[in-house]
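Some structures are shown below for you to check.
Where a number appears in this text, it was derived from the coordinates with a stated rule and is not lab data. Values in this document were obtained by computation on a predicted structure and should not be read as measured data. Cβ atoms are built from the backbone, for glycine too; each structure is taken alone.
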Structure 1
Amino acid sequence: MNVVIAAMSAPTKMNGVSRHGANLVRALLSTTAVSCVHFIAGEWQKEMFCSSLAGLDARLHTHWIALREANLSRLFWYYRELPCIAEQLQADIVHLTFPAPTAQSAYHCPVVLSLHDLYPFEIPRNFGILKSMVARHTVDQCIRRVNAVACVSTSTQRALSDRFPALTRKSVEIPNVVEFPSAASSIGIDPLKGRSFILCVAQHRSNKNIPLVVEVFEQLMRDGTLSVESRLVIVGIPGPETPKIQEAIHRARLSCKVLLYTGLSEAEMRWCFEDCEVLLAPSTNEGFGLPIIEGLLAGTRVVCSDIPAFREIAGGACHFVPWTAHPVATYAHAVRQALTGPRTCGARFPRFSAAAVGRQYAQLYSDLISSPMSDLDPLRREELFNQAPATARFNC
């Protein structure tokens, strides 16, 4: 099978969706059913992805598209140019790593969508009024027009069923790949060497509740649970909640003790998981929870909110915290309890391995390819290809 993966998005630093794209490549290359993978992303993402995709086999071909980074340019590229590129590359499958504009009957082959969550509907404040409207329209359109929706968890598939019950038939649950492809950094991170630290891995979005993490850290410092030399490390790309996070840090007078990072390497992230005292994740809503599994793989103590997605992926391996009227005190108590227990040698999650996930995608792709594509209109595809701008054609 010849697979085209479309992973063009705005961030230049790794987030959950970007990592899904890179891990999807690893999963597909772990199976012999896939003969060729064409990975397409923005030129501005090249440095980020090259470090993650380095050393993979010759079946991988990367393509870096030069566009203005404006949102409209990317939306137009997905809608108009990607179908033409897929045709030119003679793709058997096109895989969208997140919901993107999809033209009706534009593809000559089946299209698969990775669905991580339904935040535009559930948490519109993550995007703002205008962007959330655009995002909801894009998700709705994309889900209706692709041939299969690969939900990363049962929680996400359930959310899809609740909001789009008629489209549930085209969904399947295939989890994210969660592995450590790199060894932990032997150097570490200078400001953290020799210090104990609490870790939070989250984009700056409202559902992640990062200001609450700051308040919990302040409480643990004040009551002596953590030493004055301890640090709070927050790893995640900036977003709508960044000003609130900075305000919480300033209000608690913790500017020198809270470290904000973006773009850490896989080796540095593994070092953080292996060396932190506790991973704290008080999310109110999640589609999966990648840091939770990574923390457990590394043997760290995990304190997280008691929500369906976390229960689903982690079982009973975490310190789950129910929501109460006093969340700071409740989370601080859970952290104290976690710190009384030892670190583990690291859990094992075979179902999240590249090999296991790769087999599931290979089976999904095979099923789609062998099914009749009666909903595609060849005349419409030919019209789109002939009218496409020259930038849609490139040398492979």
Structure 2
Amino acid sequence: MTKSVVGVEASHFDVEKVRADFPILHQQVNGQPLVYLDNAATTQKPEVVIDAISNYYRTDNSNVHRGAHALADRATVKFEAAREKVATFLNAASAKQVIWTRGTTESINLVAASWGKANLNAGDRILVSAMEHHSNIVPWQLVAQATGATVEPIPVDSNGSINISAFEHMLDARVKMVSAGHVSNAMGTINPVEEIIELAHAVGARVLIDGAQAVSHWNVDVQQLDCDFYVFSAHKLFGPTGLGVLYGKVDLLEAMPPYQGGGEMIETVAFTGTTFNQLPYKFEAGTPDIAGVIGFGAAIDYLKAMDRIAAGAHEQALLNYAEDKARATPGLKLIGTAIHKASVMSFLLEGAHPADVGVLLDKQGVAVRTGNHCAQPIMDQFGIPGTVRASFSFYNTFDEVDRLFAAIEKAKTFLL
């Protein structure tokens, strides 16, 4: 099915051709064709990513950097090529600014522990938006407890948008770090990160942007943003789980102490003292997720071959179509109605607990996420226990949106 929604023509994107690249989508769940609408939790993987991981173990399995044989050389070349691909993807000035971690969560913890403990003191302030994922709140709380700094929420309005005026009034010379999501995982709000960064830099604060929910929707230019740190996870970008990226400005990364100690992150070790490796290896202790990195390189290649503007327009058309149907559905209330949104639709069904709605949708083959989405503070602000969240990717279709709403109508007969 092809639809033109709110001026966005969806026919320019061949969704069926793309769907053929994702083997997991072609199955039945509970006797129904799968409708996978949980992309904000994790995206599915194209065949080329699965093949790249499998082929590494079949043909190149070896540790990287130190081996003196052909397998190690091949693995190292592919491993470092993936780092170069991510640097290009982000428009980073150098591949040494790309640090491999286990995910967005570890990337934030690394910055909080390393940069934070080296730079924060009693009385310093850390500003974090009130809509953040727990992984962009708790690490800052931990470092604040250790240093005497404070963590303060940046207000969010009833539509799910950051109150920029309130943020501007919070800024002063005591603010040392501002940390905010590029896109809200709970509501899909696209935050004005360019303005946030500029305002924070004006008072001398550093800025970390959590891009976990943004990188799957559009190209990110870290130099244009001028952020100090940018973090995301491979599994949110059609790559494998257990792998993340930390981008940082070179001067900051050079000055930061290591996060963990072990092999690879050292230059020399003696019982009289240790010297540390150069970037990026200073922060990559131990054997990395080599297969995951190589698979992620394949995911980046897959995206580079795609018309991401057309893919983004398709996603936006899906969101517009779904939200129009939501507004026309009696008893359904949208949560998060910011003007600028990525393809996330959170909602409540009047008189029904989100978990019950999720179970009944799953019985009909429709996969959504329910709960507080690791964003308890914003749920508490709205006075709700959580939401049902349908999140779309470029491989979703308008027919699947129709399936979602047909499943909602059937669920209502059991719940209301």
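For the set 1, 2, ranking by relative contact order in percent (Cα under 8 Å, 6 or more apart) places 2 highest.
A value of 8.5 for mean projected area of the Cα convex hull in nm², for residues 73-168 alone, calculated from one of 1, 2, originates in structure 2.
Source structure of the calculated read-out (distance in nm of label points 7 Å out along Cα→Cβ at positions 49 and 329, 2.7) within 1, 2: 2.
One of 1, 2 was used to compute distance in nm of label points 7 Å out along Cα→Cβ at positions 105 and 185, and the result was 0.8. Which label is that? Corresponding structure: 2.
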